[in-house]
Structure I
Amino acid sequence: MSNINQNIQASHKVLSLLEKANAHSENIIDGLPGIFLILNEKHEILRGNVESSNIFGIDSEDLLRTHFPSLFKSEVWAVFQHHLKCLKNDSNTNSVKFELAILDHSQDAARKSFYWDLSRIKGSNDAEDEIYSLIAKDISELREAEHRLSSIFTNIPLGIFTINERGNIEDNYSNHLLYLLGTNDLKNISLKDALFQPIEKDLSRDEKHGIDNIYACLNQHEKQFEQLVSTFPANIYFYRDNKKEGKHLQISYKSVSYDNFVKQVLIIIEDRSAFIESEKEQERANLLEKQSKAIYESAIRDPLTGLYTRLYMADRVEALLNSHNRHNIADASLVLFDVDHFKDVNDTHGHDVGDKVLKEIASIILQQARNTDIPIRFGGEEFMVFLPADSQCGLLFAERVRKSVELLVVHTDETSISVTISGGISSHQVGEGLDTLIKRADQMLYKAKKEGRNKNIEELHT
């Protein structure tokens with residue numbers, strides 16, 4: 001029995017020591033300077049030190065399971081995402097180091113430069129999800145005096161670099177350049193290999209000639225650069241593996257000369273993808289609007305005469321009559337036209353000639369109508385014109401149309417044709433429906449036909 005008690009006591013002692021060791025480890029992590037984070041594949045924070053929570057302005061408990069990208073603006077997270085992707089795709093590399101500025105909320109949200117060390121933590125077997133450690137050291141004081149230009153490079157979303165006399169990229173390039181070109185390192189890489197080789201098959205002959213001209217200017221008199229700079233590629237679509245994930249890059253060049261000879265070329269690259277995609281979206285929207293208008297016009301415009309159709313009448317005329325019902329306008333009236341003996345024109349001369357006659361008459365109606373009038377081809381040889389005026393004005397309008405049609409001569413290959421037109425005019429009564437108004441105008445038209453045609457008759461009210 002005494003042996004059992006001794007084993008139990010020993011076990012408790014071991015557990016106590018392990019707990020103390022674990023607590024000690026936690027204290028060590030919390031006391032680490034700078035930023036220390038453990039991330040999973042979903043970019044969630046699994047562990048972080050106290051200073052990390054202070055820098056990000058988040059309570060220590062809330063920091064756990066925080067989605068790491070939510071702590072940054074999109075352009076800053078894009079740099080992290082780029083390095084994570086490179087680390088994930090390269091099994092031979094276990095860590096990447098880079099410099100990047102972020103907001104330090106422990107210092108009034110001041111922007112500071114940090115030197116980041118992103119490492120892959122290997123699991124015990126390949127089936128486990130990948131875990132990443134992220135350690136960052138505040139180097140803002142070191143960079144503030146010594147590397148002001150480097151600090152600017154870090155913060156602005158531009159790819160800035162210089163090439164030397166051999167056409168190789170020099171070390172003092174901006175961090176954003178790595179993101180734009182989708183790579184980890186550009187030291188001693190030629191401009192041609194870094195920027196143009198991945199898209200060589202897409203370059204035009206002029207663009208390839210322009211690239212050769214860049215190299216032709218190096219270590220030559222600056223006048224040669226000035227003459228050839230306009231031939232350098234200024235806009236390219238850059239991608240590496242997936243063309244759909246490419247970027248529209250705008251490139252500018254500036255010579256750096258010594259004793260009038262070009263020793264370096266300063267190159268600035270700007271990602272114009274958002275702007276260009278916005279322009280494309282606007283073009284697509286404009287095209288869609290144009291197509292919509294064309295479809296709408298074809299629906300509301302009679303293709304032969306250019307007058308409105310019955311579909312348009314259902315909306316526009318109802319609005320006109322409702323305005324009269326609400327006393328927003330003083331009067332509204334309808335003129336209903338019908339071409340006299342039009343069936344004889346079709347039977348004698350054919351439908352093509354008949355269509356020509358209708359087109360000429362519609363042109364007269366449009367010439368006589370005001371912008372506020374609504375001219376409609378009601379069907380066949382019948383036309384309607386709705387006016388925001390009384391029937392007396394309607395009669396005057398109808399007479400102008402009738403007299404113009406009476407003088408009309410339609411010429412064909414074989415003969416010349418003259419036609420006449422008759423009309424009925426009625427005033428809209430407040431509260432009256434469209435069908436009733438048309439019926440009364442039709443009665444006046446029937447009367448005009450009965451009395452000999454080539455005549456307009458206005459409905460009289462006592």
Structure II
Amino acid sequence: MLIKLKLATQLLNKKGSKMDFDILDVINDATKEADAFEGHPAADFTMEEQLLYLNGLALVMNADGHIDDTEKEYIRILIKSMSLDESILDDMVTFAKSPDKDTVQAFFRTFRRRPVAQLFLFDALMMTRRDGKVEDKEKAVVDKIADQLEILKGTQQDIFDLFCHIKNRNWQESVLYFSSHLLNPDHFKHLLAYHEIEFDALIAETAEIRSNRLIEVLKQKVDVDALEWEPLTYTNTNCMPDATDMTTTFITNIVTLDLILPFLQSKLDRKELRINADEVLLIKDGIEKIYGSLTDLTLTYDKEIDALFITPNLPEDSAFKVSAELLSDFGFMISEHIIQEKDIERDSPQVINIILDILYSAKIVEGKNTHIYYESICFPILNSYPVKNEVVLGYDNKFYTNIESISEVEKGQRNYVSNLSVWEVLASGQFRLMR
């Protein structure tokens with residue numbers, strides 16, 4: 001036994017440096033990057049879809065005319081994630097160097113307007129950063145592909161923001177996109193698993209952050225600097241509100257299609273919506289009710305891929321309309337944490353000033369009391385006249401609409417008291433701000 005041990009030691013000493021090098025090389029190669037994404041959604045594609053998905057990324061890989069080994073490695077990881085043969089990598093490199101028109105057209109036909117196009121754009125962004133620098137040509141190719149896939153500009157920005165947060169390991173910021181309507185979280189949860197982040201724990205830790213971030217996303221869509229102000233004026237100066245200025249024009253609807261479309265798609269993905277002809281039906285507690293119409297929402301539904309998208313070539317007179325039910329649900333999703341924090345009812349008119357204070361550092365113009373001894377609602381005036389159809393929040397905490405362009409009405413006067421919800425007012429484009 002001792003002789004065998006000595007012989008083995010001598011043999012190891014003779015080949016030690018060679019074997020040590022081989023082992024180190026193997027360890028470095030095996031640990032340089034994870035072998036595959038566990039649960040990458042593309043794993044559930046058909047093989048044809050998987051190959052076209054890889055073809056699309058191959059276009060990005062050679063966008064700058066140079067294919068880096070790190071870019072090929074990312075393709076290899078995706079190939080493994082799809083349980084495909086690794087020899088496909090050579091086919092993708094060949095395609096990247098000489099793409100054919102038919103395959104490119106097939107790629108766009110397959111993924112255009114599909115929610116999973118969000119995932120492709122994320123992987124494309126990953127591809128452009130593999131070699132540590134982003135060329136203008138790469139950015140141009142990715143932007144062009146995103147546009148041809150008909151990914152909304154707002155969604156493109158959301159995906160880029162998510163990419164930046166994940167790249168920088170900023171999990172608390174990225175959780176917003178995993179748990180809200182902004183993006184389909186099922187397309188990105190594999191990224192948390194890849195980095196060994198526990199999804200449920202992260203969601204529980206960041207409830208307040210998510211609510212605040214949703215408001216910030218909304219805030220990015222308003223242009224405060226574009227507002228013009230003038231002195232807040234009524235027909236008298238009694239009982240003036242705590243403000244001195246008001247905007248000269250109505251505030252544009254902040255509930256836009258690029259916010260509503262992802263919200264609806266997320267409900268469709270969770271089977272909380274059903275599309276029947278032109279009707280959008282909400283499914284709640286086993287009961288269906290009309291949530292809106294595709295025509296009013298300027299949307300089209302593709303049954304084959306179960307996806308909503310903006311109707312192309314709309315007539316110029318087409319108007320985007322959102323139902324009260326849809327606005328209420330969307331608004332509550334945005335403001336739920338704020339409402340809980342302020343301990344007020346979700347349908348309280350005061351919610352509007354909480355939202356407007358965050359977005360504009362202002363409030364909706366008040367319908368003030370005319371005189372301390374009277375009970376009437378006084379509307380503001382602009383250029384010496386009240387503004388027809390302006391919505392104000394009365395000092396009695398009710399919304400009033402100035403349907404006749406008059407200076408004041410009795411408090412609670414039926415024709416003028418509005419039944420609009422907070423989010424219907426925000427979407428009306430019929431109110432002004434005061435500060």
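For this structure, a couple of remarks:
- Test item: Cα extents along the principal axes in Å calculated as 128, 85, 43, pick one of I, II: I
- Comparison of I, II - label where mean count of other Cβ atoms within 10 Å over residues 46-53 is highest: I
- Top of I, II by relative contact order in percent (Cα under 8 Å, 6 or more apart), largest first: II
- Structure from which 287 was derived, volume of the Cα convex hull per residue in Å³, for residues 158-349 alone, options I, II: I
- Structure from which 0.05 was derived, FRET efficiency 1/(1 + (r/R0)^6) of positions 38 and 166 (r between Cβ atoms, R0 = 25 Å, to 0.05), options I, II: I
- Calculated for structures I, II, distance in nm of label points 7 Å out along Cα→Cβ at positions 78 and 270 is largest in II.
Bear in mind these aren't lab numbers, they're just calculated from the coordinates by the rules spelled out. Because the structure is a prediction, the values reported are computed rather than measured. Cβ atoms are built from the backbone, for glycine too; each structure is taken alone.
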